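What follows is a group of structures, each given as structure tokens.
Every number here is computed from the coordinates shown, using simple stated rules; none is lab data. Everything numeric here is computed off the predicted structure, so don't read it as measured data. Cβ atoms are built from the backbone, for glycine too; each structure is taken alone.
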Structure 1
Amino acid sequence: MHILLTGGAGFIGSHLCEKLLSQHHRVDCLDNFNEFYDPNIKRKNVAAFSSNKNYRLLEGDILDWSFVQDVFQSNTYDLVVHLAARAGVRPSIQQPLLYEKVNVQGTLHLLDLCRQYRVGKMVFASSSSVYGNNNKVPFSESDPVDYPISPYAATKKAGELACYTYHHLYGLDITCLRFFTVYGPRQRPDMAIHKFARLIYTHQPLPVFGDGSSRRDYTYIQDIIQGVMAAIETCKGYHIYNLGESKTVELRYLIELLEQTLDRKAVIQYLPEQPGDVAITYADISLARTELNYDPRTNIEDGVHLFAAWVKDAYVQS
């Protein structure tokens, strides 16, 4: 297949790009290398692919209509995997208009170009944040998601709705994947596990918002990639799937695991809870298991061990 992968130089994108290339798909990696975090990290993520004849880097912005139109006009794609987005709950509260523009308008650009240039399939990266403070656990795809508690979550719900509209009007086959707190090597430096590991390893104070009792469904990157690949292979109709580990981990336990694997003690600084944060995320993955053969296998202990080894290696090299 010839695949357009937006956000392909990021954390999830670069791992997916690696997997697709290993299966001899042609991948056009579109990324704008914005300043949300150090662009050199993203360039390093994809540097190893540059010599692969099936890989091409397209540097540009999904908000630049003439640029993305030229991309579609110049190529014949079998499928679009749309991972590009402004990410993060807390930053979205400070910059809601930017998040709306990139995550909603940017998604509509891609959907409409798929319509115009007859690209019939898309896999769209949504988020567990759409569930908000869902009272029912685990979270199921059939649960109402009408009460997002951050602009980021609202834009991801809007993206799902736009995808359904284009499926209904134009027959596009679209699969929306709600990711649950993905971690592993190359994880964004602002995300909790990476940030905590860095602060513990360098003996800096570790900010904990709340009392440490919040729980997350942490999902190892290779498990996520298995689910995304299954979605690519089975994309037909309109579907939404949770991709998580379907286990919850308390923040205090996560910190203990990082202390053990890094062999360093955390200096914890307790702070008030943050607006937009939810108390728990917990994925019901029965639908993905049944329809995608999704089968996450990495428990948090093994995943943190693998991640900590990567962090140590990164600091030794830096």
Structure 2
Amino acid sequence: MIPSDLLMNALTYSNMLVLMSLGLTFSYITLKVPNFAQGDFIAIGAYIAYTSYIFWNLHPYLSIPSAFLISGGISLLMFLFIFSPLSKKGFKVTDLMIAYFAAEMIIRSALLIYTDYMQRTFSKYFSNILIPLNQVRVGDYSIPFPLLISSILTITILFSFLIVLNYTKLGISLRAAIQNPELAKTYGVNVERVYAISWFLAGGITGMTGPVIVTFFPTDPNIGWTFLVRIFAASIVGGIDSLLGAVIGGFFVGISEVTGIYVLSQPPIGLQPVYRVAIPFILMIIALLFMPRGIVSSIDRAIIRLREKK
């Protein structure tokens, strides 16, 4: 029997993976190249929350809007001044991937410089940070604060996407640009602007997880790199070019990793918890071997076959 507190941790972790995977999907659907700098927006959001908490005693979750705006703004600037110009000049996928790695190193180095400066100047501890919070009482139950907030964020974002994508002009333009950008251009859709909005959302949504993560487990400037494998695993398992796939993959990988390592750590296996990072790798490899387009694509194909048989 899996303990209830472990299940709550699994759900919290999965909520954050869903938001991160949505961010990766939004950047991927523009240039069709995975953004290796995506994870660093987690660290940006975390340090925005931690800085506000240390110097102004601001509750970390009140920093979520600023984490969204700042992370989204940085992501937008990256698209407008680096990746969009490179793409227009005809750079190949491998060239863009190298540029993504370079951007990742620049952002992470900037965060390391920032933490070192803050520690030297203000004698504040800015490495391996954690903001402990009490649990929230809901009726007769105690719910961890990170679980409550991550669930609210996930539900709010998913509901907002449902409304925007289906009932607004921006949503229709976004779906058209995702499915067939050339055809969308012929219908008057400003694809470049839609892509810019996608990059802003990609950075902003991922950045929002930072204030939650810094209250969930110890965080440092390398946290984005630590999560990058999980983000890619969730997106690939669900379907890296599908927003629904990001949701399915995030929950599947998150719950599998947390509950899986718990089961494997029990007798007779007795696997050490440090090996939990291998679980997303394994899931990603299995998905690439048997479902290269992800769970969503496999489900779509299965539905088509059933309809053809009828």
Open item on the list: So if we calculate mean count of other Cβ atoms within 10 Å over residues 68-75 for every structure here (1, 2), which label has the highest result?
Closed with: 2
Task: relative contact order in percent (Cα under 8 Å, 6 or more apart) - highest-scoring structure of 1, 2 - done: 2
TODO: Can you spot which of 1, 2 the value -12500 was calculated from, given it is helix-only ellipticity at 222 nm (-39500 (n - 2.57) for each DSSP H run of 4 or more, over all residues; to 500)?
DONE: 1
- [ ] For distance in nm of label points 7 Å out along Cα→Cβ at positions 52 and 124, the calculated result is 1.3, so let me know which of 1, 2 that is.
- [x] 2
Task: Structure from which 124 was derived, volume of the Cα convex hull per residue in Å³, options 1, 2 - done: 1
Open item on the list: With Rg/Rh (Cα atoms, Kirkwood Rh), for residues 4-75 alone as the yardstick, tell me which of 1, 2 scores highest.
Closed with: 2
